[in-house]
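Read-outs: derived from the displayed coordinates by stated rules, not from any lab. No experiment lies behind these values; they were computed from the predicted model shown. Cβ atoms are built from the backbone, for glycine too; each structure is taken alone.
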Structure 1
Amino acid sequence: MKVGIIGVGSVGTACAMALLQRGTAREIVLVNRDERRATAVATDMRYGVPVLSPVDIRQGSYEDLAGADLVMITAGVNEKHGGATDRSDPEGRLRLLDANVAIFREIVPRIVRAALEAVIMIVTDPPDPLADLTRQLAGHDRVFSAGTAIDSLRFRTHLADRLGVNADSVYALVIGEHGTSEVLLWSSIRVGGLSFDQACTEAGLSVDEVRRGIEDDVRYANITIIEGNNASQYGIGIVCARLAQAVLRDEEIVFPVAKYHSDYGLTLSLPSVLGRAGVTHSFVPEMTETERAEFQHCVEQLNAAGQRVRAEPKK
């Protein structure tokens, strides 16, 4: 089972490390514009492999992606360097789109020429419109983005902290955009079979106060992390390794990842079945009227971004 990672910056490195520790892939190829960095990262990680499951990790070219089952794209301008760390900016990660579109137009055709049968996972921000572009450039539907998988885990983690339970005991979903217009589905939260309101009552907490705090904690988690550590990398690395396992082992497990939805004409996150062929189908969860309105706003935001992606590149 072979995985390629395009881009060996903070996120690409975190994905590679998490893949090594999970032990799912048998071969990992790191492709980076600066080959010396990819070689150094691969060499450093190789020294730890003897105490892990057997895996061959190495620097390679696009041609070395031949036979890959999955290719992750993490290359591009990140949030800090792209100026996407202003909580008051409604564009959020979408501010990075134009710069990263140009990068994707260069690298995606090279991936497809080398690894025509591979599933492609988009991690670079903003992942959802970039997945739209990748699908167009690749000419196939085996494309998905990590979507709101990390946002949903952040949601669960903050809920668990407030309610005094283990996050594994909390069911909670974020759908739509991996960005500021994402939709937190408060109505679908379950903690030991209890709704969010019931769980707050049992814990002696104010529903409104808990909700207000968590909204900002989740929506701007990446900015909080970047303010202290320059890059939001470890959580998404762990998540991407888990998603890679679902593909490589054909698990057909449900995750809130993003794929193209013809009903909306764009890529967005919904609970989706993930396996060897990528995302096979998705589910639209029940929503309150307020949540549905928020979701519609999210669709409009992504559609506006999609118009920029679909525009012909400037000559």
Structure 2
Amino acid sequence: MATTVVAESTARAKPRIGDLVFSRLAMAAGIGILVALAAVFVFLAIEGVPGFTQPASFYGSAGNFIGYVAPLLFGTVLAAVIALVVAVPLAWGIALVVSHYAPKRIAVPIAYVIDLLAAVPSVVFGLWGISVLAIQLRPAYAWLDDNMGWLPFFAGPASGTGRTILTVGLVLAIMILPIITAISREVFAQTPTLHEEAALALGATRWEMIRMAVFPYAKSGMVSAVMLGLGRALGETMAVAMVLSVGGGVSFNLISSSNPASIASNIASNYKEGTPGKIQVLIATGLVLFLVTFLVNFAARWIVTRSERRLAR
């Protein structure tokens, strides 16, 4: 009888003021983000849709919007893919070292240094890419052209300035490294200790424990970290515009001067001096980038949800 009274009184208890305020603020923040996202989409749609059907002169040599945006979209995706290929393994490795391998007196300074990279402005990365990285990579590009030119990625001729799509990808990799590392480090550290100890008790090595206990638990967070890094790489403007020497066209050659621009850098470079019709074309390319980013994130979340359901069975 006493148990029933306690249960009924607990059920009737009012939520605390602090909990109620926090839940309302969290809900308002979530709704605010959705409203802002919808407002951005509405703006891009209203201002950008006329850019799909402008006279051929506004699209330069392409002649139409598809021909104009295709090389830009290709350059955007190619630079982002290069950045992810370089940054993701390195970021996950650093996160594992900080969370599971290095002693605390070493792990804490490493984490601080990696986090500080996120505070460096894009223009600083751009200046470093032009004045240091591009120059240092010129001998490497010449070597790739001479020894691996049979691959379409290194067919050459090697750029004399080093300002290639590969250089841009490496700069973007350094820029997205702290984002992926920080999120991955947190989700790795949140793995239940009992899961890790159980794997070790069964005779697993440290790497086997990470592979069987940490990675499955952290899979959703790892994908989210990669998607945030991808969003930063897709939308980066200043560093790409400063480092990349645009040659136009679509090419998989990573070390030559025939580099396609990205959508964001093309908007930044041409928006100020654009006519009203040209600005509508640029906003239309921004709408394309918005939709591509949304679809990529939606696909990633669908993959994660499907994987979690499979594991739950």
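Key figures for this structure:
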quantity: For helix-only ellipticity at 222 nm (-39500 (n - 2.57) for each DSSP H run of 4 or more, over all residues; to 500) computed as -23500, the structure of 1, 2 it came from; calculated: 2
quantity: When Rg/Rh (Cα atoms, Kirkwood Rh) is computed for each of 1, 2, the largest belongs to; calculated: 2
quantity: When relative contact order in percent (Cα under 8 Å, 6 or more apart) is computed for each of 1, 2, the largest belongs to; calculated: 2
quantity: FRET efficiency 1/(1 + (r/R0)^6) of positions 195 and 283 (r between Cβ atoms, R0 = 30 Å, to 0.05) derived as 0.95 - corresponding label from 1, 2; calculated: 1
quantity: Origin of the derived value 16.5, 45 (Rg and Dmax of the Cα atoms in Å, for residues 99-146 alone; candidates 1, 2); calculated: 2
quantity: Read-out FRET efficiency 1/(1 + (r/R0)^6) of positions 27 and 299 (r between Cβ atoms, R0 = 30 Å, to 0.05), computed value 0.65, structure in 1, 2; calculated: 2
